[in-house]
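> I've put the structures underneath this note.
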Structure 1
Amino acid sequence: MKNLKKLLIGCMLLIGVSSYAQERQGRGNMQNMNPADRAKNTVARLTEQLQLDKGQQDSIYKQVFAQAQHEKQLFSAAGSDREKLRTSMQSSREQYAIKIKQFLNEDQAKKYDELSRQWSQRRPRQNQ
């Protein structure tokens, strides 16, 4: 009976760990998406969170698409120089946020700032 309990607990633990790993694998792969899919997903998320109208969606899509292409270039240009990539990405994201906020009204811009803070807190920090 004890062996059966141990086996059952072991199986449950294994299933839990594997499902957690699969769930984590599905998130955070924006870097691996092509720029069009990345822009589409980002605009869909922003539309839901900020209640964007059609004109805002189209304008923001163009900006997100351009940013996704730019970030892809930064990743390939930086190679293994992570510090160079980090500083380039930081500067690029600041400019990107300014461009996005140009298409938002005052309330949406405030909400966007709050969302940006939340996203940056969730972003993994390395070497800190």
Structure 2
Amino acid sequence: MTRVKVEVSVPDSHVEVVLAALHEAGAGRVGGYDHCSSSWRVSGTWRPLAGAAPYLGRVGHVEHGEECRVESVCDIDDVASVHEAVRRVHPYEEPLVLFLPVYDPPAVAPRDAQPPGSSSS
């Protein structure tokens, strides 16, 4: 199955609700795990143009702010539902939700329970 990486920048106040929406829509499944994601602080810039209704900032002014970048993965078949779920709960008028192709190597056998170099005798 083809998978994509999902990236979205979110104000701190909405990280948990965006993560919940991502996971509810099917993102974050990796093998026998779910709710897999990572996040980190980023600095962003933007300038709302005439007619925009910005969540933060003023029309016509370049703005700078701190956000949280959230990333996860999803199956290509879930992209539309993941995108819709994020847009439904994200506070920005135009949230940038990126879906990037991921090379997913073939599955390998599970690692042996024995640490490398140990003997079973």
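Just so you know, all these numbers are worked out from the coordinates, no wet-lab data involved. Please read all numbers here as calculations on a predicted model, not as lab measurements. Cβ atoms are built from the backbone, for glycine too; each structure is taken alone.
> With volume of the Cα convex hull per residue in Å³, for residues 2-41 alone coming out at 51, pick the structure among 1, 2 it was computed from. Mind dumping the intermediate values first?
Details: 1: 51; 2: 72.
It was calculated from structure 1.
> Tell me which structure, out of 1, 2, gives 2.6 once distance in nm of label points 7 Å out along Cα→Cβ at positions 58 and 90 is calculated. List each step's numbers first, then the result.
Working: 1: 3.8; 2: 2.6.
It must be structure 2, since only it matches.
> Out of 1, 2, which has the highest value for distance in nm of label points 7 Å out along Cα→Cβ at positions 50 and 66? Walk me through the intermediate numbers first.
Values: 1: 1.5; 2: 3.5.
That would be structure 2.
> Also: Out of 1, 2, which has the highest value for mean projected area of the Cα convex hull in nm²?
Once mean projected area of the Cα convex hull in nm² is worked out for each structure, 1 has the highest.
> Let me ask something else about it. Relative contact order in percent (Cα under 8 Å, 6 or more apart) computed as 39: which structure among 1, 2?
Working: 1: 21; 2: 39.
Of the options listed, only 2 reproduces it.
> Still on this model: Using mean count of other Cβ atoms within 10 Å over residues 34-41 as the calculated read-out, with 15.5 as its value, let me know the right label among 1, 2. All intermediate terms of the calculation are to be shown ahead of the outcome.
Details: 1: 15.5; 2: 12.4.
Checking each candidate, the match is 1.
> If you don't mind, another one. Of structures 1, 2, which gives -28000 when helix-only ellipticity at 222 nm (-39500 (n - 2.57) for each DSSP H run of 4 or more, over all residues; to 500) is computed from the coordinates? If you can, show how the numbers build up before the last one.
Values: 1: -28000; 2: -5000.
Computing helix-only ellipticity at 222 nm (-39500 (n - 2.57) for each DSSP H run of 4 or more, over all residues; to 500) on every structure in 1, 2 gives -28000 only for 1.
> Can you tell which of 1, 2 yields 0.35 when FRET efficiency 1/(1 + (r/R0)^6) of positions 10 and 106 (r between Cβ atoms, R0 = 30 Å, to 0.05) is derived from it?
Numbers: 1: 0.00; 2: 0.35.
Matching structure: 2.
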